[in-house]
1. Looking just at distance in nm of label points 7 Å out along Cα→Cβ at positions 104 and 128, which of the labels 1, 2 belongs to the structure with the highest value?
2. Comparing structures 1, 2 by distance in nm of label points 7 Å out along Cα→Cβ at positions 64 and 160, which one has the largest value?
3. Starting from the value -21000: which structure in 1, 2 was helix-only ellipticity at 222 nm (-39500 (n - 2.57) for each DSSP H run of 4 or more, over all residues; to 500) calculated from?
Structure 1
């Protein structure tokens, strides 16, 4: 059976999917059929809970990336999947709801930003492998990292996607299509 902390984090993830940051500790207590003080015993504040939720989420993302890297896929497909890796339990979350973080929870917004800018080593190794194999052209990897990180941050910190009617998942897929295929039509596609 799952530990209480894990059950609370799962319930918080579900609440976030449904209500964004508007969920309360009382909502979690109701979902789990426990007293609110039980939640506060594990997480002294909503901010503490959200910090652990972010840490847990990024841990799962890194586990998903490791799973993808271990798969028998062409290198370009591994790169595409690893860069936008989101575990199944987070795939339906509308990450655009995180835009409230900067205003209500700046410490957590900073933590999310730090996570987005860190742990690029597995992806960079894949890109280097793709370059060595001749499947990826020799690119400026630090610039790619900056472009991707800025895109991720833009996707979750503004309402631009909402205004354009684009889901977070659709944005990630479109971004990777542009990154992997570029803007210029290839001659062989025109023939």
Structure 2
């Protein structure tokens, strides 16, 4: 991604997270980036395309990170721990991206449906690991979908924790260890 496209991408993400998609205009994006509309339209055909690109890139980063970290692990709880740690790191590092995804999953428009589908696909990956763990006797017997949704939700709450405490430098390892102690260890059979 070239420098101008990256700046449009990052600025749009920040504005969408702060103001919401509907309240952010192309004019505001171009003014903040410091480019003409023609330059923006050279890289993206519309605000919707910017949004879609932003979501696709963020989801790709999350999925790739998880695949790399879990493919070498054989124990299901270790895979879940890896997923939780990655999710916390992404929540902290890409807070604007996660704010956008989580704020958009509740509507019925195309953006909301796209974001919801990405979240559900992500939870389904966690669910597969939970089912594998149940089958191998590593994880307590239970509804894999409920457990996977709980893992996702419990981890996402770290963003709320960060916002509530207005911390600039959240201690990722401390938060991870607390989630492990409070939730993941209780999944062990």
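1. 1
2. Biggest value here belongs to 2.
3. Computing helix-only ellipticity at 222 nm (-39500 (n - 2.57) for each DSSP H run of 4 or more, over all residues; to 500) on every structure in 1, 2 gives -21000 only for 1.
Rule-based calculations on the coordinates, nothing more; no lab input. What you see is a predicted model; the values in this text were computed from it and never measured. Cβ atoms are built from the backbone, for glycine too; each structure is taken alone.
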